[in-house]
Structure formats: structure tokens, C-alpha cells
Structure I
Amino acid sequence: MSFAIDIGQLLYTYPNQLQPALSIENWQVEAGEWVYIQGKNGSGKSTFLKILSGALPRFYGGEVVGTVSFFGHSLIGIDPIEHTRLVGYVHQQPEAQSVYQHVAQEVAFTMENLGFHPSQMHWRVTEVLEMMGILHLRDKPLAELSGGMRQRVALAAAIAHHPKILLLDEPTSQVDPAAAQSILQMIHQFQLEWGMTVVMTEHQSQSIYPYAGQVVILEQGSMVWHGAACEAVAWWRQHNPIFLPITAQYPLCSETSPLEAPLSVQDMRQKLLHGMRQKTAGDSAKISSEDKQIDKRCIDFSKQGTAKVDPVQGLVELQNVNAYYPLAEKLVLQELSLSLKEQSKICLIGPNGSGKSSILRLLAGMLFVHSGKAKGSLLATHMRKGKRMILKDIAYLPQNPAQWLFEESVEEEFRRVFRRFNQPLTEERLVQMLKQVHLLAERHRSPQDLSGGEQLRLSISLTLLLKPRLLLLDEPTRGLDADTRIWLLDELTRWDGTVCMATHDLELVAEWADEVVFIDSGQAVVVDNPRRWMSQAMLYAPVLARAFRGVDDEVFTWKDAGLRGWTLCKSPC
């Protein structure tokens, strides 16, 4: 029986480049297997999936050389229709693969190209939308959907024709915790009941390891390791432990095998009952060297940054604001009351479509106000009905940072910001800034050719150069690897302005925010201290808060666990 994917050798080189961007040798995937591809931003994960999907080199150019086959069909020269029939693909940026304006048309697009009968397309579209929990959006324009909803539409479009191989590039990066859990369970059902082969990338490794049969690790375009998920734990502990699932990052006693590290919340709770305990004073010497490396990588965000100014001083205070998008009649924000204080770190959380992005767009002057009141030092004009609310000294970064990158090269993006302020940019200063964001080697590349994480690093750095008093960020950790996430939080913590962020990253909320706002149906229904509120939440609680609930309610992050002496042992140390 032939493999679902069989690679003897694969080399891909981007247009106008001399060195291959991807080099894979001797790799096979069994039919019905779930493969999880890990690696840093820019390591080649998305490039790999684009090649397997046929997007490279068909739409983006470049050259593919090697022997690659799907179920015995050679990738080189395969008929495009047969390739489409075999493979379903979800892009890292779902809006980049949209063709039609409305949901139902978008989901039916691949089936149209494969010649499905209209009646068959109709029921399949209905079925898959219902499975995704978005049947009510069937006739909605894509432009009106949140990023998370568009991600679900893209997944529905990828599976509607029942492909044998499903390629997923960050498929849950924009969805809320409940939807992410539901989507992964659904994909698992496809794998078990349909025999579908799944190959995916996702930086939130905690949710993927329990499902993955094989883990592949890429570095600089090469496959440096592949094997079973439980064995990948040992590799990551030796090389870069923060890429592990959160539950597998706990300190291990020296006699405990990494293979015993828990990979899920359920495993962790079992360990708490049977294999974990709080260390005594004499235990510290027995903690493995790998876990000391983890400790060094942990940043105490609560103690960084400049001293707080008067917390009562308000930048913006909204009272019972109702707002709508241009050319739309329906209110997207209703009776919204929200206060942003000087130097506060605020996280907006809530379900997809609840209004988090709309709040940021309101503050960025992109929505029209129907009614309500506003005051604060950032208001440039009085708020009026039917007009945009105009604030000064703000910067807004949307979910897709590529929308704000216009220049031909990375270094030209920096020059553009300095030209805006009529300031000279020396070569020494430019090199220094490029090094800080780990993009020196990419200085001459187009920003559109960077990975999602690299684009975010660039966009954040450019935005902070503007020195706004209020920074608005929409899902800034989406698609970030563990190293880049630490870099981002370190930058935001050192910065002394106010940050208002929409996010589904609950670990970030627990580590960094000083205020959490739960949004539902365009309203702020909860405004509270993050840890106080998360200690009561079920879905909207960090992984470790759920694992330790009822055992140690002071644990929200693995730093908390380390400080409180929790370790995993076979027997008492």
C-alpha cells in the first residue's frame, strides 16, 4: 500500500533566490496519520504546506525539484484537478485564499471546480457549515465576519469536497477557546472516521500534542527531527523547552524520564494525584539542567517597565456607546462602557464575533458613533452622532499586519517611519534595529514574503517607533512561536504607554495584563483583575489554572508552579 505522502527528496527555491528555502529528505506519512509540524517563525513550515498544496510554485513561482507523491501520484506534473481532489488546504491568512464575497459561495468554490452537481453542493455546504457551527452565516458577506469566523469558513471550504489529505496552516490561531477545542475534535473525527490524513502547523502546541501521531521539527528549511509526539518532548527539552506543550514544561526530578511529562490537562491532573508534589528545601539540587534552562527563559513581566503614573488619569472613557460600521445599519457595539487609564495593560477577551476587534476599530476611528458619551485626554474632538470618534496619539495594528506593510523591502519600512518624522537614519542605527527584531538577514526581502511571525515582529517595531500613548493590538500573538512571543511581551512590558489588546491567548492575559474585559454581543460584561476572574472561569482560564484547580488555585502559569515548588517525580525525591 502506498503512503499518503512520500518524499524521497524535496528542494524548493523561491524566485530570484540562489539557496533553497526548503530541503526535505526521506519522509513518509501513513494514510490516516496526524502530523504536527513545529519550528520557529521563518523555519519553512508554511512554505512546506504551500508546496504540498500546490500553491508553490503554481501561484507564487520558484522551482520545485525532487520526488514527492500522494498515494502514488507524483506531485511533479500531477493534474491540477486530481491534486485538488486529493488535498484540502487552509492558508495561514484565510482572507488570502477567499474567492467569493459570501460564505456559501466560498465553501462551494472547490466543489464547483471539481464539477459537483448543484444539489450535491447545496447539501454539502449546509452540512459542513452546521458542523462548523456557522450555518447561520450561510448568506453573510465574508467582509462582515471576524477573523475567527473567517477561519472557520476557510476550514469548511477545505473539507467540503472530502479530500484525503488535509493541510492546515495555523487553523485555530484566531478562534476562541471553545471553537478551537471544537474544531480540533472535529478534525480528529475526520481522521478516525474518514481516514483523513492531517498535516498541520500551530504554535499553540498544548492543544495539538494529544492528537498528533507524528511530530516534525523544521529549522531553517530543513527537517532536523521527526518521530512520535511523546519522543518529541525529549528533543525539545534538550534544544528549546519553551516549544513544548505547557503541561510538559514542568520541572522534572533528575530520575524522571521526559517521556513521563504530561501532554494534556487530563494527564496533568492525573500526575497531580499520583506523581507531582511540592518540593521541599532539599529538592532543588535534584531538578534537571533542562528545567533550569526553562527557568532562565521565564520573564517576570510584573516587575518590568517604568513606574506607573497616576492610575486614575483617564486616556479615554466611553459611556453607553453605540456604534456601527460605514454603510451598515446594524449596531456592532451596544451600550459599551469602557475606561482606558494611563499606562494600563488591558486585554479584551470573548467569543468570536463578540465585538473585540470592533472596539479597537472604534478607538482607531473606523466606526461611526450612533449615541453615547466619551471623555479623556486623547479625544481630539467631541464625539458626535454619525461621525467617527477621533483620538490623537494612538497606533492600531490589525489581525493581519501585512496590510500595513507597503514598502519593497524590510529596511525601507524603517526608512519610511524615519522620513515621517524628518529624522535621519544611519546605517548603524538601521542595523541595530534589524538585529533587535532578528531580521538583519531579511533586510532586502519584501515584507510580504516574510512569515506571519516575522511580519508581526516588523510591524510591532515600526509601531513602537511612533511612540503612541495608546497602542491598539488585534491578536498580536497569533501565529507567533514561543521565542517571538517572549520577545513581544518583553517589548510591551518595557514600553510605558497604554496597551489595549484583543486576544485569545489566555496565558498572555494571566502573565501580563493588569485588567481583563470580557466582551459579549458588543458589550463589556466583565471588567476585572485577570487572575481573580480567571480563577472562576472554565473555558477562559489558562491551561495550568484548569489543571491545578482545586489543588493549588494560585497557579496560573508554569512560573507560578515553579515558585510554589511543584515538580514531577516517579517517587518522593
Structure II
Amino acid sequence: MMNPKKIIAIIFPMLFLGMGLFFLSQVSYPLVAKWFDQKSYVEVKGTIKETNLDWTTNNDGQFVYTLTADYEYQYNGKDYTLQIEETDVRDSSQHEMTKRNKETILEEWKSEPEKVFYIDPASPELQQEMQNMEIPVLIMTILLPSLFVFIGLFMVIKAIRNKKSETGTIAKPWLEKSKWKRNQISCNTAASNRGMVFFTILWNLISFPILVLFLKEEGTDDPAIWLVGLFPLIGVILIFSVLSKFFDIVKNGTGTMVLDPFPASIGGHLGGVINFKKAIPKNSTVELKVNCMSVRYSRSGNDRKRHENLIWQTTGFAYLNNDSHSAQFRFDIPSDKSESSLSKAGIHWNVVSTVSYDNDHFSRQFEIPVYNTSELSTIELDSKEHPDTKKFAFQLINDVTEFTENGEEYTIRFPNFRILKTLLIFGFLLGGGMLALAGYSMTEEEWPLALTIVLGFFGLITFGLTIFESFYTLKVSLTPEKMEVQHKWMGIPYKIRSILKEEIKGFKIGDFLQSGGSSSSPNSYHKISLVFGNDEKTNVAIRLKNRTTAEQMKDFFDKYYKMNQNEA
């Protein structure tokens, strides 16, 4: 019996293809053909010559009224007659009143003796009906079914390419992926940019015609213009984003990674050389972020959702080679980590390299194979021991904390506004903007009440949460006898925990994927939790942007209490 997943994998592409092709053939093609036909129609003026009113009875005893008018017009020197006919069915009891109404209509026709008609030059004796077809509507009738066809073809091609064998039955499973067949892994920049370009083009081809159509039909006075205009605005932002990525590629080029060993080894090393297509300045630094991600999918069909978790991360700096085109690196991979998956779901490893120089930087991302081979690298230099690794870690500590020392006592503050400044400013602007729109909508009668309520509700929540987060501070005090953790708002403690040195069991680092991060380019943050008592936990460091920063701070906590314990 065929696997249900395989059946779905066949049915879904066929449905998309079928629906797209059916709509194109039955709706899009006839409309486009009609539009082209209408472009050849000729406008002529006919003059009314004769009118007539007639009525008969049908099988139900009702009167059937027929109004006719004969119009004469000329085309290419020849005279033509065209008859316009209208019919109406009425109850016989209303005959006299209906008759008078129809006679009035005939008089109105006579009062305007000239009427415009459209004819096909190939059949000038016949009137042609003109359909008012807006260009944006025509574009939509072509784009939407074409999108369905494209998605269907894409799914079919991807299913063919991703027809893989089970990992456990293959000696070298990484060779099942085309990108890993050779030990020269290209960065994902070009591939991700192609998807972004396609999405941007599609978004703008849909959003701008809708805006044009809305402006023609409703004008600028309709309050809904704010909502309709939002989508083209997003489209413009997408265009600038795509152009930025394009100029980044033109300026800095792409890159490849050669692993040593290949594949990277669990319980061994992740090492290798990054080769840049274009030379990088001598004063550049190359920061590397190694990410192990878990990807899973819940539900199915249109409700299918992707969930990502950061399992493990490490950071360090690569060593630049003299050729200015390459840099080498090496990391240890713990033996308890999982191998790369060949499917979309499962474990995915990647390396994000960020080259910084002269107040400028660019990033390249590489998806790498990691397997349980326990092999070591021939590269001797450890990226964790690079001077810039520790220097950068301490710099990030100073960026997000206020660190004070008083003899053997230390105080560390984590002010939220200092850590999340950009995000909080955006929160103020967004919340304030929604509240301002809600206030404005109350002065406009045309604005729906529901829109005012929604804007006000979400504006208050956004603005309120932003205010709370802006004035929140985590304060951690270290003394030889205890560690005190205070949660403050506007400088006032609202939660205090004091843990004696004897209760402290250790410190643990937590890795988290920030909202907006993904397996291809994860934005992560880290925190340190103090474990004490009956395995209780409390945060002693928050929102650390770098794994090495978290490791340095954890090492500081460990050494501090270990040092004081030994002295005792």
C-alpha cells in the first residue's frame, strides 16, 4: 500500500496544476481574448428611425411587452440598420399602467435620437457588447492562476529532486544531497535572494494594481485607503531590501566553504577554509556563528506550521590568510549532538560568517553536513582562542551591562532599554501610531467603530508593554556569602531573591531563537540561569547576543564562587 505522505505529495501538486490550468483556460484566456477583440472594435453613431411597442400574452395569461428601435449608421460608405429590442413580462391586470410606462420609454428614446454602438469591422452589421475590463483585473486573472501553476510545477520538481533514500541505510548519507556531493559548499545567498526577488515581484504585481483599482473606484476619501495603501508600501520596502541584497552581492561577491574534515565531525572538529570570491581588506575580522537547529512541522495541508528551536550554538573568529581571499577556522563539536537530516524536518547545521571592516560588514551563510565520524581537523588554530573572540565577547558584555566592582563584591545591571533600544523605539512608534490613528478615527464619522476599537486596543497593549520593558532592569549582586537577584521597574524592586553560597548548585546557559530568526539565518539570544535549592532557577543574565559572551560570563560566575569556596 502506498504511503499516505507519498499520495499527498502527488495529489497536492496535481491540484495546484489542475486548478491553475483550468482557471487559465476557462477564465483568463477568454477574458484576455475578449480584451484583444475589443481593441479592434469601431465606435459608430446610429440615428433612431423607427420605434415600436407590441405586446402578446403567454401561456400564463401574462403580457409580454416588446420595445424595438431601429437605428441607422454608416461604416465605410455603406448604410446599416441595427434593431435594439427590450422585453418585459407583466401581469395582465396592470396592462394600462405598464403600456403607458413603455410608451414613455419610447418617447425618451426618441428624445435622444443618436446612440453610440460598437461594431466589429469583420461583421459591421452586428452590434458588439463592450465589457469594462480594467487592466489590474486582467493582470490578476492571469497572475493568480499562473501562481498556482508555478507552485504546482515547483512542488513536482522539488519532489523529484528530493527523492532520497533513508539515512540509516546509506554509508555516506551526506552524498545524497547535491550541494554536499563535493567538498566545496556554496553559500545560500544567491538561492535565498532568488526566492526573495520572486516574492517581491509577485507582491508588487498584486498590491499595486489593487491600489490603482481602488483609487479609480473609491478615490482617496475612503478610510480603507490606509489599509489598501499599506500593501504597496510594504512592496516598496521589499524592493529596497532586494536592491540592498543585490548591491551587497555585486560589492562583496559570494563565497564557498571547504570543510576539514568532510563532513564536520560530532565528537571531533568542524574545521575548514572559507574562500571569498572578492578580496577582503587586510583589517577585516571574520566572525563565525555555528548553529544547530531543530526543525519540525505540525499539522498538515494549508494549516501546516514550521517550528524551529536553537539546540546549540558556538561562536568564534576565523584566521585570515595572506591571500586576502580566504580564512581558516576550527571548532570542537560536543559528542552528544545529533547528525544532519536530509529532510526538511529534523536537525540542520549552518555556519554564518560575518566579515567586518571599516564600519561596514556583510554576511554569508553555509548549510553544512555534520555526522558522527569522530574525525579531527588538520587545522591547528582554534577559533575559540582567537584574540578577537574574547575581545568581542567582553565588548558585548559592556554593551548590554553596567558592571561595577567594589573589592570582592560585584554588581551587574541589565537595563532593558540599553539592550533592546531599537526594538523599544519601534514599539513606541508602532503603539503611538495606532493610538493616534484611533484618536483620529473618532473624529471621522466615516471610519468604522470596529476599526477604532481594534486600533485603540492593540495600540494600548503595544504602548503599555513597551513602557514596561523600557524601564525594566535586572540587577545581580555578587558577594562571597550570597548572590542577590533583583527585578526592578523604574528603579523600584518588585521581586528580590537572595541565594546563599551554600545553596548554589551551578549555572546553566539557555540558547533561544529570537522572533524573526530562522534555520537559514538565526537571530539568537542567550541567558544564564542560577540553579539552587531544590533545582530552582532564576535568571542572572539576560539577552546576551553572543554564545561566547554567555560562556565568558558563566565562567566568571563559576570562578567567583569556586574561588571564594576554596578560600573558605
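What follows is calculated from the coordinates using simple rules that are stated; it is not laboratory data. This one's a predicted model, so the numbers in the text were calculated from it and none came from an experiment. Cβ atoms are built from the backbone, for glycine too; each structure is taken alone.
Between structures I, II, the greatest calculated value of distance in nm of label points 7 Å out along Cα→Cβ at positions 95 and 511 is seen in II. Structures I, II were compared on distance in nm of label points 7 Å out along Cα→Cβ at positions 327 and 543, and the highest value belongs to I. log10 I(q)/I(0) by the Debye sum over Cα atoms at q = 0.08, 0.09 Å⁻¹, for residues 47-318 alone computed as -0.46, -0.57: which structure among I, II? It was calculated from structure I. When helix-only ellipticity at 222 nm (-39500 (n - 2.57) for each DSSP H run of 4 or more, over all residues; to 500) is computed for each of I, II, the one that comes out at -13000 is II. Kindly point out which one of I, II the value 15 was derived from, the read-out being relative contact order in percent (Cα under 8 Å, 6 or more apart). Computed on structure I.
Tell me which of I, II gives 5.2 when you compute distance in nm of label points 7 Å out along Cα→Cβ at positions 31 and 407. Answer by label: I.
With mean projected area of the Cα convex hull in nm², for residues 271-414 alone coming out at 13.4, pick the structure among I, II it was computed from. Going label by label, the one that fits is II. Suppose you compute Rg/Rh (Cα atoms, Kirkwood Rh) for every structure in I, II: which one lands on 1.15? Answer for the origin of the read-out: II.
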